[in-house]
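What follows is a set of structures for review.
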Structure I
Amino acid sequence: MKSIADPTALEHLIERLNGLDPDTPRTWGTLSAGEMLCHLGDATASVLQRGTTESTDPSPTATPRHPVLRWIALRSPLPWPQGLKTPASVDPHSGGTKTGDFEADRERAVAGLRTFAAAPASSLAASHGAFGSMTMRDWHRWAYRHTDHHLRQFGV
């Protein structure tokens with residue numbers, strides 16, 4: 001299974017991110033290429049920030065935790081569904097980072113993946129809002145699948 005823990009898989013994701021330009025059309029969803037980069041940057045930063053706080057889940061009862069869903073999302077070869085609701089804090093249409101300079105947004109997304117891949121387990125959040133408890137291996141797989149999901153959104 002591909003994961004950002006594998007330097008080859010990480011570099012391939014980065015190559016694909018570098019294949020985007022501001023005018024790359026989406027094949028589904030509502031995000032522009034720049035908004036997607038901001039979303040990816042916010043998502044990785046969120047997991048890293050939550051790993052350094054006492055509470056690793058800002059609303060532990062807001063979203064049910066599904067270990068079976070975690071297994072399917074992280075371990076099965078099934079593509080992630082399109083159109084899932086994005087938390088406001090990482091949604092550029094809501095409370096997430098708004099697009100600015102496309103290259104700076106891309107650099108932030110790439111730097112976030114590299115930082116995430118090199119981070120010690122203690123700096124990662126202990127749980128995911130929908131999946132529940134997450135190991136470092138789970139988070140590395142999630143980062144790969146999440147980034148791949150959005151790159152597929154743009155056909156790269």
Structure II
Amino acid sequence: MALYCDGCFNNFTKPYAWGSVVDQNEKDMIITNFDGFKIENKKLLGTKSNQTRNIILCKFDDVKSQQNNGAELLSFIYSLKIALKDNKYKVIYSDSDLIVKWWSKTGISSSNKNCSIEKKKLIEESIKLRKEFEGKGGKVIKIKGDDNIADLGLHK
């Protein structure tokens with residue numbers, strides 16, 4: 001079984017970025033008050049506007065416009081925590097190169113060295129959780145944004 005995670009930030013989500021996690025059947029996997037994440041139920045954007053989903057809210061002070069990266073990170077961590085609690089989830093899909101190839105593998109790249117202390121701690125947590133997940137046979141797979149069923153809608 002698989003989990004899909006995504007994050008977005010735009011004029012409709014401001015001042016926060018939103019993070020989403022669903023299973024392969026598009027079932028919302030975010031539950032209220034899970035490990036201190038700030039959760040709200042929001043209407044989805046764009047073509048999915050008649051649906052609602054629980055989303056992770058986040059806002060990091062170290063960036064002004066790239067808030068979506070923080071939401072991608074939090075939704076990825078949330079996915080890892082779900083998968084580590086419930087061993088039936090063996091694959092996590094994300095459309096974020098930054099999360100899949102960098103932050104959750106090697107940490108902060110030179111282009112992101114000015115991350116806040118809070119974000120650096122979250123990046124370190126993602127590395128630890130990913131190693132544990134993959135150590136138990138789990139896989140993290142980069143997919144195209146169009147194939148990500150955790151997509152929250154309306155990217156422009």
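None of the figures in this text is laboratory data; all of them are computed from the coordinates on show. Keep in mind that what you see is a predicted model, and the values were worked out from it rather than measured.
Identify which of structures I, II gives the largest calculated value of relative contact order in percent (Cα under 8 Å, 6 or more apart).
I
One of I, II was used to compute Cα extents along the principal axes in Å, and the answer was 39, 37, 30. Which one was it?
II
Given a value of -15500 for helix-only ellipticity at 222 nm (-39500 (n - 2.57) for each DSSP H run of 4 or more, over all residues; to 500), calculated from one of I, II, which structure does it belong to?
Source structure: I.
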